[in-house]
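These notes open a run of structures that come right after.
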Structure I
């Protein structure tokens, strides 16, 4: 966890702190109004099939940018960036098993690797806050809860597996506002995919997330609301067992220079 520093307010500032080893925590609340991205990195020989997987599953895997094989700079969304160093924490999967959780990719980078930046729900959280919806973990070192569901993704080539969702408790009288606010951001998961009973999407215990941390219900008037999540590729990696897949660690995002409104629809 980072201490004694001001929360960075831009994507560039955030990336610089991460690159210098001064920021190693979840990025919720960081660089408000800037688009955050999930990361999935794969060998070139399966990159097209993964791109096809994303195209067939735009809710959990909305593509923001694709970085060409061997390149490390997100030219379109974060000029001057280096994907190997500008994410707080990575995960490395080999044949479906997580083998490392490094803070840089110095030991794992290869010239045949293609990087996918996928939209993240952290990008619409300030819109929820602006609509009076409290997010207790926002701007802290805590993480949003995420669950593996029984919703199957649409397969492409070797890639298939369950959808992962992020969960937030929303006051009943603000659920419609939450849907409206997030619907404006389809490239960062858009509207919720489920509202209400967690068991209906295969979540047996709302107090035991598969990723992140549990967020306790604040009052009986709060409703569980679930959004498609860019951690889905990690569940797909475990199910599909590609030779190599590198991702961000859940909640530890790549922060771009795009503004949220750049991706908003009217």
Structure II
């Protein structure tokens, strides 16, 4: 039974691997015996990540500078990974994020939002998922085998104040996940699956200032989040690893097009 959940020996491409979430997932895959192509647009962070991964298991990781919004860059990356390891079994699209200009203050109307920042956030989160899925997905289609996992969000499932651009982009990721799952299964068979994970609330570098005050106490937004999370706590980033690995493993061979919440119950709780 345990072999069903294994990713040992599989080749995984992870975008945004230089970041905190991408690094957690990449480390987990290496620890579970997978080969990892770590992608990032930032050389220094990428080199540090690859060194960390290869220290866990020598030769298990390679780093590729890649811009997920540049199709030629993604094609070069795909060719490089295939040249080294022969094929790609797994794609985890983690590159994404938000920016201040597309995030509203509580007292700020949407009419004051910076449209250029909205465009950047939507482009990074939506097309930064779509473009790698198309390029790597084509390589998977030739083999009729592969698993793609995208990162959605609680903001794709419910309306949340302050984050209109990020919410719209993640809703698009959720919809694209379903569409791509349908496309791959109908045209290339049951060996290619496309799913998403919807993280709940985790304290990371990007949202730390939103969830924690400078003295480490919880912000008003954190209190609202925890009041609507039945488990009454934030998640630990490591708690995403099992869900992602499951969706990439043979244990999920009949699962495609789902958006799996990892949220301590936030998405199902009415608050009553």
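Miscellaneous remarks
- Structure with the greatest value (metric Cα Rg over 2.2 N^0.38 Å, for residues 105-200 alone, set I, II): I
- Which of I, II yields 3.7 [distance in nm of label points 7 Å out along Cα→Cβ at positions 89 and 121, calculated]: II
- Answer label among I, II for the case where relative contact order in percent (Cα under 8 Å, 6 or more apart), calculated from the coordinates, equals 31: I
- At a computed -12500 (helix-only ellipticity at 222 nm (-39500 (n - 2.57) for each DSSP H run of 4 or more, over all residues; to 500)), which of I, II: II
- Comparison of I, II - label where mean count of other Cβ atoms within 10 Å over residues 41-48 is highest: I
- When Kirkwood radius over Cα pairs in Å is computed for each of I, II, the largest belongs to: II
- For 2.4 (distance in nm of label points 7 Å out along Cα→Cβ at positions 9 and 25, calculated) the corresponding structure among I, II: II
Throughout, read-outs are computed from the coordinates displayed, never taken from laboratory work. All figures in this text were calculated on a predicted structure; none of them were measured in a lab. Cβ atoms are built from the backbone, for glycine too; each structure is taken alone.
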